[in-house]
Structure P
Amino acid sequence: MSEPVSALKGASFDGLAHVEECGLQGMITLRGALSARAVQKAATVASGASLPDANRANMAGEGGLCWMSPDELLILCPYPRAAETVETMRKTLGKTHALAVNVSDARAMFRVSGGAAREVLAKLCPVDLSPAAFGPGQFRRTRMAQIAAAIWMEDDESFGIVCFRSVAEYAFNLLKAAAQPGSAVGVFAARPGAISGD
């Protein structure tokens, strides 16, 4: 039996920001009424994180909960525990109308970190990533050039990114291009004498 490997085996790049494929990551899609107690319990116990508000991601140690839509959450957990976590969730859900699916091997996860991480992502995603509009804990489903992606801020200088595994190499190449040395735009840098609204 072959050993599981991530899409790009931990590939990384250093430029304006550090870009890395995060390796194997447990990911579970949970669909259902987020107001249902069984759905909330299944999600929070599986992730160890509290239920996020809309467009938010809550992290707790190795786990996390990301708000994907009004009836969908993405649960992050250690890869080796994903399958058993789904089974535990199904028991918790009981007869509640919901769906829990292990999508770990269908997705890839990246991290972009460093002082220019915000600018690197802003080159690729149609999202207002200014510090006033997008901060730690915020989450968006969006596009990254030609592919679907989900992004969130882990802290002031790092983003988590999830995309389909089938486009992982394309995503990595996009991020590398946006982080190429000498390609800084400086759109989020403070300008001496700048007036708010300039």
Structure Q
Amino acid sequence: MTQGKVGARVRSYREKAELTLADLAERTGLDEAFIKAIEEEDLYPSLQPLVKIARALGIRLGTFMDDQVSRDPLIVRAADRREELTMHHTGEDKAALRFHSLGRGKSDRHMEPFYIEILPESAENVKLSSHEGEEFIVVLSGSIEVHYGQETTVLSEGDSVYYNSVVPHHVGAAGGEPAKIYAVLYFPE
């Protein structure tokens, strides 16, 4: 999926549910203008708003990225990975994270696996977010800074972290250099 289809899918699922922007804003607690920006401008400051929208619509987060039916086993070759979602800092045009879904095509999945490029901009204006579920991250290259509650930890290549994502958290590049990680997110239904 190319960048831009996620917002169109949010709108499509909202319209299928016969919800207005105002209805979805009320259900999610998100600002109506913010949801409109997601749908029309592909604004994604973090996963938290997309998780809230998916829950309000009664669908999985990955539904916004799926473009084929389930397949077992699902094989994703490194050469076939596509950037599917770019997250920005609120109100800024600079990309902070580039998500590549590793579960696209497995519509019956219970986890959301990603290969994520974390850009230095991710360390600017750190804002903690939380959502139900768990996250597991392995650092492939570079270093990342994990803000978890009141703690901050730097992880380097080969390090991993597993945490309850209901605790406010943020993951960003450390040391002003980009990093690459594998992340698996679990959202209970």
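Just so it is clear, none of the values below were taken in a lab; they were calculated from the coordinates. Quick caveat: nothing in here was measured; it's all calculated off a predicted structure.
Name the one structure among P, Q that mean projected area of the Cα convex hull in nm², for residues 35-122 alone of 6.2 was derived from.
Q
Quick check: 24 is what I get for relative contact order in percent (Cα under 8 Å, 6 or more apart), calculated from one of P, Q. Which structure matches?
This figure was derived from P.
Among the shown structures P, Q, from which was the value 21 of percent of Cα pairs over 31 Å apart calculated?
This figure was derived from P.
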